[in-house]
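Read-outs: derived from the displayed coordinates by stated rules, not from any lab. As the structure is a prediction and not an experimental result, all values here were calculated from the model. Cβ atoms are built from the backbone, for glycine too; each structure is taken alone.
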Structure P
Amino acid sequence: MNYREAVHKAQCCLEQNQVPDADTDALLLLQFVSGISRAGYYARRTDPIDEEILSRYKELIMKRAQRIPLQQLTGEAYFMGIPFYVSEDVLTPRQDTEILAEEALKRIRPGCSVLDLCTGSGCILISLLKMGEHLTGTGSDLSEAALGIARRNAERNGVQALFLRSDLFERIEGEFDMIVSNPPYIRSGEIGGLMEEVREHEPRLALDGGEDGLSCYRRIIPESLAHLSGGGWLIVEIGYDQGDAVRSMFIENKFTEVSVIKDLGGNDRVVLGRKAIV
């Protein structure tokens, strides 16, 4: 069997199992298992494929057919152009969340301290530390497994940060110039309707935001005031239909400069506000 035949069969298998972007995933998994580039594949399409590579490729295709996310199979996802290790213990970094990181970078100053609640893979905090100037960072999560991945990603990307297990602010001490968070915000009753890759293979702890999806915001927004320096920013990701509700919570807690930021699809995605300077 040559490379082109292997990819064609893999694509057919994925399509039969209704995997989105079957053609793309079939080629990406071949590149991953063989170590060849996209250009290398096209140059070698008619070459016989090594039996060991073919065996490993078939194994990965069968797992993808079971709707295990591509990034979990390769162990890697990109966020803000930076590579991150991922597994079933963390949410796969998503492009929508880059809106949060971009808004944070617009407001962060050299030498600031940053706290990332519900840090997961650490992608938000680590991106800020890499792209900002002389920042210090702390990431917290309730999952020890997620924290292990965040520490691994910090080391991989050459940044230093403190990662600690905490139920939101439970074990957080001191003040920060900026607090960011992508907390669980899916309504409990809607999780069953999520795509299988998310529903079955990503941690429910990182998805379930309670009956109305707003449980974490009811804690994060008021409790953040005790941990923000005067003029400090709180920036959170939200669900597409939660902008008005979360914005109201910011205003009720006396935040200033409150804004709702939309994603590239035109949906509400981030709410931010500033602690008043007393």
Structure Q
Amino acid sequence: MTPVVLVAYNRPEALRKALEALAANDLAAGTDLYVRIDGPKVPADAEKVEAVRAIAREAKGFRNVEVSCAPENRGLAASVIAGVERVLEVSDTVIVVEDDLLVHPAFLAYMNQALARYASEPEVFSVCGYTNRVTVPEGYGFDAYFGPRSSSWGWGTWRDRWQSVDWNPTPASLQKNARAFNRWGGSDCAKMLRDWMEGRNQSWAIRFCYSQFIQGKASLFPVRSLVDPSAGFEGDGTNCHKYSRFKFDMAAAEKESFRFPSAVETVPSLRRSALRYHSPVRRAWSRLMYLIYG
């Protein structure tokens, strides 16, 4: 079983629910879990961080649990990167979730099967457990589809693809590729990467996606989401608001096996359906809702 990294910070109940959902997967009992807990950013967070550490140490339902507690606040990006690199020391593959995600009971089955299926196909950059609400073409015979932009809401990758990421892209590279980057992954891509370069965010995910774009690779998504990220829309998450433009349909039935596309290619209608969430109109509406709801 591919090991799982779970990144947490200062939300005890969110972590408890995330652990319960993950442990409800049939494959959890054979899965090694690595919990990464960031240190308190401000003294007022110390009590909640300690509560999160206590919950993590009591986690049950997995083959093995390793809890790592940072002595100081390193930020989400550093926690994710350190957790992934720790697992890839002992495994060719890794699955990553955060404490505001509730996974479907078939999440681990889907992730493990997909990581095994495309292990020898380097044009697949990542496997994602979350998907936007998409319109599936009539007669489409698979449980997953390929898209251009990886999602950070429950995902996995391989050691060789992770090691190919350039974590320090240059402004000159972005200036040259900004328009193409936006056409590839959505109208917010170039701005997010520019904001990272100028210190306005600490995103690891946009740098991961930029390397994916530069390499011309694809990500795999389920046709119905196997991750519920709505807990992160309650206002306590690092990068989420109470309102979100992202709508999804959670998979209903628990599956034991999944049908994956044999060819690594995108279906145009599915690509358009997924990327409409990143259109300028949707983003403008979201900014208005953020102002209203916080």
Structure R
Amino acid sequence: MFWEKLIPEYFTSKRNIRDMILFTAIYALFFINTYNPFGVDYWFTGSQTELFVYSSALILTGVLFVAISRIIMYHYHKRHQLSVGLFALWILIELLIMGMVYAVEIILVLDDPRTFPDIVGVSLQNTALLLIQPYLITLLYISWKDARQNLEQMQQQMEKKSKTSRLVHIKDDNGHLRFSFKPDDLLYLESADNYVKFYYLLNGKLTQEVLRNTMKKMETLLNEFSVIRCHKSYMVNINHVSAIQKDKDGLLLLLDHVEDLRIPVSKTYSPAIIRMFMSRSGG
């Protein structure tokens, strides 16, 4: 059933709770001082400034209660699953308690001459007006934001999959097609005079191809596939770098699928190599 469904995790994230509290406070302050929903402007004898101070204090008290309630909700949700029905009941209880608190504050602080039942009725009605709209707006906003983030992640995954699944066609310096491979299968490149050696996986086995070309042209061709220059004579696929070692001459790269190979890193390229490696490994 709908009421038994679990609410999305982002409903009770710290950032979204904070945004909801701030937006509710701003909305409520603007609403009560613009429209005077509790009707105090008809019988309050003080100045407009005093009315503003009293009404603002009234709203901030309610917002403080909302903050405490949502903090409790956050910790409860960390230990227990929060269903749609329980979430709706929680909000309803918030409205009822805040309505009663507002009624008591109006009687004690503002010395409202109306009867208690009248004050409670008006307080509950206006509390709903003050809170339901910012609650709904906030929930719609964070739902839209989460959907947009999920869509962006899906697009990035599709783009990454497209890049890694398509073939890269390598031509010699005369423009003739020599061989093709998947970008993710490429391990590293090594230059020797006017030739470039390609080391890549073919059906799981290390394969080498040599053609007449320049590393500069290969940089332009392969830079979108996480293949980066690390030395005047080497380029590596950062996704296959398993470790970085340091010796007296500088950094050395260790690659997957290639034993006993240490690829040197020039000082010029060290910052970019370390940055990409840490980014890929989540550091």
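Some values worked out for this structure:
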| quantity | calculated |
| --- | --- |
| Which of P, Q, R yields 24.2 [mean count of other Cβ atoms within 10 Å over residues 150-157, calculated] | Q |
| Read-out Cα extents along the principal axes in Å, for residues 62-213 alone, computed value 96, 31, 25, structure in P, Q, R | R |
| Per distance in nm of label points 7 Å out along Cα→Cβ at positions 22 and 102, the highest-valued of structures P, Q, R | P |
| Parent structure of the calculated result 1.0, given that distance in nm of label points 7 Å out along Cα→Cβ at positions 30 and 134 is the read-out and P, Q, R the choices | R |
| Kirkwood radius over Cα pairs in Å - highest-scoring structure of P, Q, R | R |
